[in-house]
1. With mean count of other Cβ atoms within 10 Å over residues 29-36 coming out at 14.0, pick the structure among 1, 2 it was computed from.
2. Taking 2.3 as the value of distance in nm of label points 7 Å out along Cα→Cβ at positions 69 and 93 derived from one of the structures shown (1, 2), identify that structure.
3. With helix-only ellipticity at 222 nm (-39500 (n - 2.57) for each DSSP H run of 4 or more, over all residues; to 500) coming out at -14000, pick the structure among 1, 2 it was computed from.
4. When distance in nm of label points 7 Å out along Cα→Cβ at positions 13 and 53 is calculated, the result is 2.7; to which of the structures 1, 2 does this value belong?
5. With relative contact order in percent (Cα under 8 Å, 6 or more apart) derived from the coordinates and found to be 13, which of 1, 2 does the value describe?
Structure 1
């Protein structure tokens with residue numbers, strides 16, 4: 001099984017890339033983030049990869065990061081989600097935003113991803129929710145303060161902030177103001193994150 005590939009980038013398209021390693025050109029199906037992470041053709045390139053063997057073919061999938069690769073492996077473990085759909089999902093949402101949507105049970109957010117309908121979104125949440133470790137914020141909210149934290153985290157991740165940075169900012173703010181409203185959490189965390 002090929003788990004990582006390093007070589008020279010021969011060709012790249014939004015759906016696939018060809019990396020030459022050891023005199024062999026390997027074609028990898030890639031995500032949009034994988035495409036954006038690649039250098040220009042002819043330059044050195046490397047990608048975390050997953051090998052999927054079928055009866056009639058052997059396919060390689062390449063990713064922008066280990067996090068994306070791990071999320072891909074989780075997605076293909078879901079009933080009726082194959083590698084192509086998993087790549088399409090990861091092309092529509094970053095792994096941290098996807099994880100947050102799953103952990104918080106945000107079916108609406110998942111349903112907006114191309115290729116994912118309401119039933120698929122429910123299945124993803126149902127089958128993957130328990131596969132993510134609990135975080136200080138992402139655990140199931142039990143009271144209004146925790147709900148505000150979870151909602152603020154989801155909003156910040158959707159705005160493009162890294163989950164760990166958003167969590168750090170929110171935890172700092174709630175340490176100072178434990179009863180902060182959702183609006184206050186967002187306002188203060190945005191100010192904190194823009195420093």
Structure 2
């Protein structure tokens with residue numbers, strides 16, 4: 001199965017997303033189409049599996065990056081989240097294509113939305129416990145911010161695997177400005193990690 005998914009990633013990056021088909025993947029992986037169908041029912045199943053790998057890898061990268069912050073504030077959290085995604089896309093260019101062009105079915109769209117909601121809820125809980133956001137801040141605020149980050153990344157990587165740095169910087173400033181409306185003074189000034197009672201955990205933990 002690993003060889004099949006690797007072949008699919010290669011097609012996405014080297015050829016084109018539209019070139020991804022079960023037959024093309026089987027040929028690139030050097031396995032019979034019948035063997036591929038033992039693992040994946042169709043093209044959408046391959047895409048879904050690749051996106052799931054992307055989500056898991058990005059969540060691990062995000063958790064490590066946020067947990068390593070020395071100072072926590074609205075700004076450092078937004079900057080670190082965007083930086084983690086940029087690093088992930090640099091290491092795995094296929095993620096760019098898959099994340100922004102791979103939402104080809106209702107099931108995949110639902111999974112992406114669920115993951116975004118989970119991530120927003122995780123940041124909401126952490127930021128409240130850490131005293132970075134006002135206590136009455138609705139989780140919707142973080143859901144909007146999470147979707148905004150997704151949109152900024154989409155725009156930055158639309159035509160360039162390296163990402164448009166101007167778009168990324170502008171997006172960070174926009175999202176930080178929005179979240180700081182709901183931040184406490186500590187959430188704006190920053191809190192040393194050693195002073196926090198709250199601890200960042202992996203999404204869904």
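Here, each number is a calculation from the coordinates, and none is a lab measurement. All values derive from a computational prediction rather than experimental measurement. Cβ atoms are built from the backbone, for glycine too; each structure is taken alone.
1. Attributed to the structure labelled 2.
2. Computed on structure 1.
3. Going label by label, the one that fits is 1.
4. Of the options listed, only 1 reproduces it.
5. Derived from 1, not from the others.
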